[in-house]
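Peer 1: Please find the structures below.
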Structure 1
Amino acid sequence: MLYSEKVMDHFMHPRNVGVIENADGVGEVGNAKCGDIMKIYLKIENDIIVDVKFETFGCGSAIASSSMATEMIKGKPLSQALELTNKAVAEALDGLPAHKMHCSVLAEEAIRKAVQNYYDRHGIAYDPAAFAFDEHEHEEGEQA
């Protein structure tokens, strides 16, 4: 089977779908190559992600990656959310096909952008280098 049961479960029954009105941080990313668009909304209290929702326009892998990533950061401090890697998301889904790994990269990137947006809105200082996104470090073994 091409997709793991976990991928299928998060695709058929995605968690945390929707919009958070007055979100504390919003991150939107897109991949021109595949047309996927992912938007993540964060509700943050005392540096903890108390709620997270997503809207994803894309393939099953993109939806499953969004769903799993939001589950992995819900209730966690921002510092932990920023450490979430696309590989961790893919592993939690019991793997993604190589040509779909970019979907988990999008989820990681959207979370980073949402946290960065929260910092910007609240005047919280951060190192911009921590948010620089090097796509090449994520694309090993991936063929377009």
Structure 2
Amino acid sequence: MVVQREHEERKLPFYGNLLANLAFQAGYDRAQSNMLIQLAQRLSYQRFCLLTLVVRKDRFQMRPSYRKEPRGASPAQVTALQQMLTLYQYGLVSDASNGVWLSLGDAVPGDAQLQWPGAALHNLMELWTAPPSDIREVAALFA
């Protein structure tokens, strides 16, 4: 499918950064490196953008919660919430207010903060170099 291939291609520079940085940066043992590589392989390009959004969330106006009306969300918003929930389930983000995300209605993107694996991926993959327009596009889904 063309759309899927295009998104996979957008991941390549970041995946290359991960491999290069792991090879030349001290502090990551083989187990940690393998775990980070496996996580990166499972993440979509949108999830890469979401990790960057979590770091830059103070630059965007995001809706405080979907708890009361997740059914009122658009299909694109539901997809983005599902992607954010997956990042939580993978242990890449947590809820800054110590909330637990069990469903889409529990996910509060504005309260997300990076956990160690998410921060390591963000840094090693150099996700801060993602096009700002891609981050704005994802942030707009939570407005």
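Where a number appears in this text, it was derived from the coordinates with a stated rule and is not lab data. These numbers come from a predicted model, not from an experiment. Cβ atoms are built from the backbone, for glycine too; each structure is taken alone.
Peer 1: Hey, distance in nm of label points 7 Å out along Cα→Cβ at positions 9 and 105 derived from one of 1, 2 reads 2.8; which structure?
Peer 2: Computing distance in nm of label points 7 Å out along Cα→Cβ at positions 9 and 105 on every structure in 1, 2 gives 2.8 only for 1.
Peer 1: Going by distance in nm of label points 7 Å out along Cα→Cβ at positions 81 and 121, which of structures 1, 2 comes out largest?
Peer 2: Largest calculated value belongs to 2.
Peer 1: Starting from the value 35: which structure in 1, 2 was relative contact order in percent (Cα under 8 Å, 6 or more apart) calculated from?
Peer 2: Computing relative contact order in percent (Cα under 8 Å, 6 or more apart) on every structure in 1, 2 gives 35 only for 2.
Peer 1: A value of -18000 was derived for helix-only ellipticity at 222 nm (-39500 (n - 2.57) for each DSSP H run of 4 or more, over all residues; to 500); which structure in 1, 2 was it taken from?
Peer 2: Clearly, the read-out refers to 2.
Peer 1: A value of 0.70 was computed for FRET efficiency 1/(1 + (r/R0)^6) of positions 73 and 129 (r between Cβ atoms, R0 = 25 Å, to 0.05); which of 1, 2 is the source structure?
Peer 2: Working through the options, I get structure 1.
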